[in-house]
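Some structures to go through are shown next.
Just so it is clear, none of the values below were taken in a lab; they were calculated from the coordinates. Just so it is clear, the model here is predicted, and its values are computed rather than measured. Cβ atoms are built from the backbone, for glycine too; each structure is taken alone.
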Structure P
Amino acid sequence: MAWTPDERRFSEPGNDTAVMAAWERFLDGSGRPDDALRSLVEGSWQRCRDHNVDPDKRSAPPPVGESRLESLRNTHAELLQAGAPVMACARDFLAETGTVMALADTQCTILSMEGDTRTRGSAENIHLLPGVAWSERICGTNAIGTALAVGEPVQIHSAEHYCAGIKRWTCSAMVIRHPNDGEILGVVDVSGLSETYNRQSLALVVTTANRIESRLKMRETELRLRLVESALPYWNSTTDSVVLFDRRGYPVKANGNAQVALAALGADLDLARPRRIPALALDGDPSALPAWMRPEWLAPVIEHAEHIGTLLILPLPSIGRTPRSDRDEHDEPLPGFGHIVTGDAKLEAVIRKAGQLARSKVPVLLLGETGVGKEEFAQGIHRASPIGSGPFVPVNCGGLSRELLASELFGYAEGAFTGARRGGMVGKIEAADGGSLFLDEIGEMPLDLQPHLLRVLEKGEIYRLGENTPRKVDFRLVAATNRDLRQEVADGRFRMDLYYRVAVTSIRIPALRDRDGDIRLLTDLFLGHFSQRHQVPCPRIDPAVHQSLAGYAWPGNVRELRNVVENMLLVSDGRRIGRHDLPPEFDDDASTSDTTAATAHGGRLSEAESECIRQAIASSGGNLTEAARQLAIAKSTLYQKLRDYGLQDDVQIHRCRRGQAPR
């Protein structure tokens, strides 16, 4: 019978006697196998001879020990989990067929086996057992090893096996591939004695492999959704240049500016055609990172104390920086702080201090007005620390109610309260184990929660809500506040013992208005950044605009400047930004002129800030939500400043003028 090459490769097994004769000729070198032998089998025999496989071998080697097998099963837990329902069915529908089904890994080692009990007894004679590697290099031609060698569905019958001791068997196998990129994860096999041969066995293993791949795809979709959800706190707090990688090292999500930052770094990574970075896989080698990628830019994504992905936080291109040759060596960004762009000597000194403190694990308290970049400093301290590869977990103590903050920080057990999630929830403190916990606006933590946090810091253990058993935690605390905590202690709103725990060391971050040259530097930086994000030309800024920006008090600091620059870009004609593109608060009769005049005549900055707040209250008619938005500060911060400057009456006056009842 004359076959085409494809027919000869994938046709049904030939006459057993003819195949046996071809095998003998192949071994003694008296001639090539004739056309009775499929090319698939001939190719496998050739590989076996190249590997010096003993054709007289009677069985596979003995299985590995139980501990090694258990370790392999843990390594391939997801494959086993996806295949478990299929293997459970095999226990029943193969029971009377005289065949068994095996699931093996990419090294051809059988991980699990189900099927006909009597056949499993015969299989033991040739070591067709869990814990045995059935690769071609070890056992010669067989369905498991050959399927993995060629990456295709394979049926090997009787005399087609290379080793004499296995020629009484017939087997069919199909590789299992990862649903996202087609990587081979394992192989499923159906084997039995020669008399059980059935051409449908090949269709069975193909269908079985497809079912396992479908379950893997569902699992992968679920994991990616969890990964994106778990990364949201990091995503929202670092919106400049962020790429999220899954546990296999593939980019899953990126923000609009990431590709620009990658290009600036010369990175060989096109997010439009994602490819794997093996070093970012959970089982990857961290020392094998690409040359353009720095370890301090990486942050693990943790869910329920499990590492499920990696966040790559890229520094923005240093637009406006002084060339390297013109700067002192100590002025170069410290490892971990490359994302903080400045040309101001005061802020650079603060960065150096933060870099020194990062080397230890003592708590650090970051002080400064809202919007100065306290979270950016916290991330820099974390990345530059010895635990920089651990999780960085941020929590805003002022943005949640007392009950939500308690469950967010400490977590809870199943059934701790009505509506509690099944299985309970890991709190942010527990999630920070092995890394850093960043408590923003710690001055706004409710007084009755403070003793619980103090106990965690003193004892290194945490109780979930509804549990009586402590859990050990080890993390580095970085806290931040725009309040005077000493005054808060004096006023009875903050515990003194907790204050001395969180303020072991402190760093004061200067306000934007006190950083010479940074306003213009950051304006140019943000303008380039938002031009790329919104895909519009980068317009020219009139000198008068720079003058207005430099003379403004910036109560919202860098955050406010960022918002102002984006607003100016979007309302401009695209060619130039003039004074008419500035927000209303920069009008000649608004806060800019008043603030500049107050400062020029020796007025205190606090007076300028209080004047800005008065005008925001007036323009909003006493609506504090709107006033806080105009000032680009948190509403809780605005309440504090109203108390500090005694402006509560102003709020009531403007509400009355608007016809709203006083509160």
Structure Q
Amino acid sequence: MVETSTIAQQAADLRREINYHNYRYYALDDPVISDAEYDRLMQELRRLEEAQPELVTADSPTQRVGAAPASGFSQIQHNIPLLSLANAFSLEALQAWHRRVTTLLNTQEVPLTCELKIDGLAISLVYENGVLAWGATRGDGIVGEDVTQNLRTVRSVPLTLQGDPPPYLEVRGEIYMPIASFRKLNEERLERGEPAFVNPRNSAAGSLRQLDPRITASRNLQIWIYTLGEVRGYTPPQSHYESLEWLQSLGFRVNPNNWQCRTVSQAHEYYLKWQELRHTLPYQMDGVVIKVDSIQAQEDLGVAGREPRWAIAFKYPPEQAVTRLLDIGINVGRTGSLNPYAILEPVVVGGATVKQATLHNEEDIERKGLRIGDWVTIERAGEVIPHIVGPVMARRTGQERPFVVPERCPVCDTPVVKPEDEVMRRCPNTSCPAQFAELLKHFVSKGAMDVDGLGEKWCETFIAQGLVKDVADLYYIQKEQLLQLDRMGDKLASKIMASIAASKERPLCRLIFALGIFHVGSEIADLLAGRFNSLDELANASPEQLTEIPGIGPKIADSVAAYFQVPHNRQVMQRLRDAKVQMEQEYRQASSAELPWQGLTFVITGALSTMPRREAEDRIKAKGGAVTSSVTRKTSYLVAGESPGSKLDAAVRLNTPVLDETKFLEMLIAGKPPS
């Protein structure tokens, strides 16, 4: 017999491993194992804890739901916990669950409701007097993340309800990304040289948990409502199925494939039917959920640990195949990241021929123990990008070879860098062809050098026609060259040439931002320009000098120093200088009268109708004020334009003074501190 101490250690190891994967899955939206692997770990831990109940601890994954909320959002406590479901992986397990239910209810027949198990992100919505009040993620089941502003961007989430809703209504649902939207998003990411998302579930979770609601709005998320939560001032239907029909009458999106049945055999038929049809659906699902239909029976059955006794998820087996890992390729992303991917011997998985699979990074390769030449298990569900579960160790011959991370960029041959606190290696050459298209679009954008008339399509045309190979080439283009391009007339050519000439006079902070140095946004560029009087001074600064600037940490300092150590970047600097681009600035000590807003911190949110946001920021700074990106207790004023979003909510919570655009303009004209 295995000693208790050995089993206790096994349980502790499993808890530690599962908690790590919970963190990757729920907090980072970046899992490193498949759902099937995770389920196997949970089953093993449950087996040990059931065999020796004294091993159960308060922090065991079997006793909780999900993971703690992310720190970027405020927290909301759920009045009724959002629980997870127990899983069944066989008909025998489903029948055993049904026997427990009928035994506890002391009856032979229990009406059931069957639903498709959508692979998304569980959320709670609360409506007060028919109006959406707030929405939150599951979080740890007790406390979730306040994602109200992001949920407002999901078109299938009703902002106001139809009919005669109760004064207080909570519903639970699943946010998901349709397969077509998932494919489109990945196509766009691959076009930009960014790694593809692994599956719709995690791309949906990541999209909902963006701090910028505009990103959420661009991702075409959808929702299915699957149950009632708390209701006040109204007695809802006492059948789960009928409650869903009632919710649909109020304007909620309820899945039309829900089904009522009276026996576990009928529930199994539903499971088999959708196992055949699931790939015809426009969204990903990985099983069916079977619930006791009577609300009273649900209350009588109650909860066991982290799971309701009255429901179970009957999951489909993962779709897998075994094939050869022929090689590991490298894709250079928009920011220079070196993203590995698996090149496979073609194999059919889930009805599709798979030739490539995603690999997150070199740590993922090492963790899985992959070697080139391995036979590997490939997993794919529906339209999801396939991934490698792991090698088939029994089929190793000794001829396999480990993956060697390239020390030079495979596109431009520049030595790559790897910051200590990052998992990705990067090419620091921003003129690397793999990165340059995105860099050029950034360089000419309004917040950077602001070359009017030179939009995305013309940037791509300039590159394709060989007019620009680095950003300095812009300043050597002749009008005659532009007139040779298709659809380029004399008027537009003159406009572009004038804009290029005008951009030479942009302030130093705009040039620093325009260079596209990794980790250097507009605010960091302002800090750097505030410390150094020329680009040459900045280029020669050591990381130690850079970290002396308040707001500049070691990561940013190392990135800036690494950028200017690349010979090609130095050559671009020289060509910009030769083209008479302004690379210096003169400072004189400003008087207190010239800096009336010194010591004040502003945040700008929403769209301004009278000026671009960058101009508003520049005008604040010209008066001595500081501009930050988030509202805190140290924020002096929030400038709120049109569609202000969650920053306005934060300002209200913190009692931060809010200036509308009219008031802001009055203060600028008055030239004195807001009063």
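Quick check for you: by distance in nm of label points 7 Å out along Cα→Cβ at positions 430 and 550, which of P, Q is greatest?
P
Using the calculated result 0.30 for FRET efficiency 1/(1 + (r/R0)^6) of positions 158 and 558 (r between Cβ atoms, R0 = 41 Å, to 0.05), pick out the matching structure from P, Q.
Only one of P, Q returns 0.30 for FRET efficiency 1/(1 + (r/R0)^6) of positions 158 and 558 (r between Cβ atoms, R0 = 41 Å, to 0.05), namely Q.
If you rank structures P, Q by distance in nm of label points 7 Å out along Cα→Cβ at positions 110 and 294, which sits at the top with the largest value?
Checked P, Q; max of distance in nm of label points 7 Å out along Cα→Cβ at positions 110 and 294 sits with P.
Can you say which of P, Q returns -10500 when helix-only ellipticity at 222 nm (-39500 (n - 2.57) for each DSSP H run of 4 or more, over all residues; to 500) is computed? Mind dumping the intermediate values first?
Values: P: -13000; Q: -10500.
Checking each candidate, the match is Q.
For distance in nm of label points 7 Å out along Cα→Cβ at positions 302 and 462, which of the structures P, Q scores highest?
Q
Can you rank P, Q by distance in nm of label points 7 Å out along Cα→Cβ at positions 270 and 398 and just name the one with the largest value?
Structure Q comes out on top.
If Cα extents along the principal axes in Å comes out at 87, 70, 56 when worked out from the coordinates, which of P, Q was used?
Comparing all candidates, it corresponds to Q.
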